[in-house]
Structure 1
């Protein structure tokens, strides 16, 4: 069973020959967004014993505080607040009606980072990444992280430790990982969802997506099986490296 966002990752994995299509029966399901249980608990209290669903809100029955109404928009997971598509792009069977690609606001947070000074951006990412405990959850959940032997598991890499040994290592882990999935990330948001430290890792990947769209034309990883990402393809209209650097000056997240 695949939500619309899952189908993009499904296609990307198929493009990279990570499974045999004929061995999978995919059922596409409509999705209006996933609830964040932590948000639900914060709005309703602990001891949840039941949830019923209405048109615009859910009714949460709690052990200690009785029933409380929680609006869907207040309980949505962060990644669902900037959903890119309600359209399933891969399925053998579709339950319900297929949705549409959305005019998403997903790059708004990236634009805010771009508007910061270099020092402000550096401080932002230093504060965020310093909380990393190197649990590897972001890597393990990522549908674009599919290497049989990960560089971070190499004892000669210098960054194989689970716990952070210095500030350089904590930055290198996330910067290298972001570069490795650039052009292949479907923007599913799983990296941020599973992070126990609530680091907004999706913003790194989303910055790459935004830059690729601006430099090479709009591209959505996983939209079409077999499509070549701009970073591993070439057209005569491609920017020269110097032009890309010049355009990116002062506009880096």
Structure 2
């Protein structure tokens, strides 16, 4: 995110604990004192506390963003990547109604491989660049607000477009906002980190790391060339691909059989 071609951007990181490393230029930490939504045993928890935690933290982030007078904001997860051209595109279109990342990439650092992902916005929340005004940030809400105060101030936006993302496009459409697709894969969903709430993993055949990942997203390779080819296209990947194909075929046959039985 910090390697944008344009310098007309600010990054806000909201969390309970400041990172131990120095933050990049134009990056600001916004502290909160919210209880952890997940048990200390791992990143996974029920959906409701996850949406509550993420939504209220983002609410505080929106309040903190007011001082920078942004035209647009992008909600993104800390372990994902965005295309280095994003800030420039937004800068050139300050009055744009917003964009959606419908075509992106899913990347596994553990395998040093990736796949193209259609309907990306249904899988990953790092998918929307929306005018700041669309979030209706209350002028009287402060960064010291409690979670209950944040939830009350943002109302349905908290669960519809802040704490969750799967139905965000429909919500914006229902509220009169038509989002434009980016003309290029604009974001990367980073999986296999052990910290994804979704627990998603990149399985099956994948594309080996390419230099375009470094050029466009600042992703450095995590394996050597031969090791990458083995992880992306080797026996384990082939077996996973065949298993997935078999499961999809069985589901399709069952669906057709059930449909025919109803006739």
Quick check on the output: 1.36 is Cα Rg over 2.2 N^0.38 Å, for residues 116-227 alone, derived from one of 1, 2. Which one produced it? 2
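Comparing distance in nm of label points 7 Å out along Cα→Cβ at positions 12 and 204 across 1, 2, which is largest? Each step should come with its number before you reach the end.
Numbers: 1: 1.5; 2: 3.9.
Once distance in nm of label points 7 Å out along Cα→Cβ at positions 12 and 204 is tallied for 1, 2, the winner is 2.
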For distance in nm of label points 7 Å out along Cα→Cβ at positions 36 and 92, the calculated result is 4.5, so let me know which of 1, 2 that is. 2
From the coordinates of one of 1, 2, mean count of other Cβ atoms within 10 Å over residues 4-11 came out at 14.9; that one is structure 2
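Bear in mind that the values in this text are calculations on the coordinates, not laboratory data. The shown structure was predicted, so the numbers you read here are calculated from the model rather than taken from an experiment. Cβ atoms are built from the backbone, for glycine too; each structure is taken alone.
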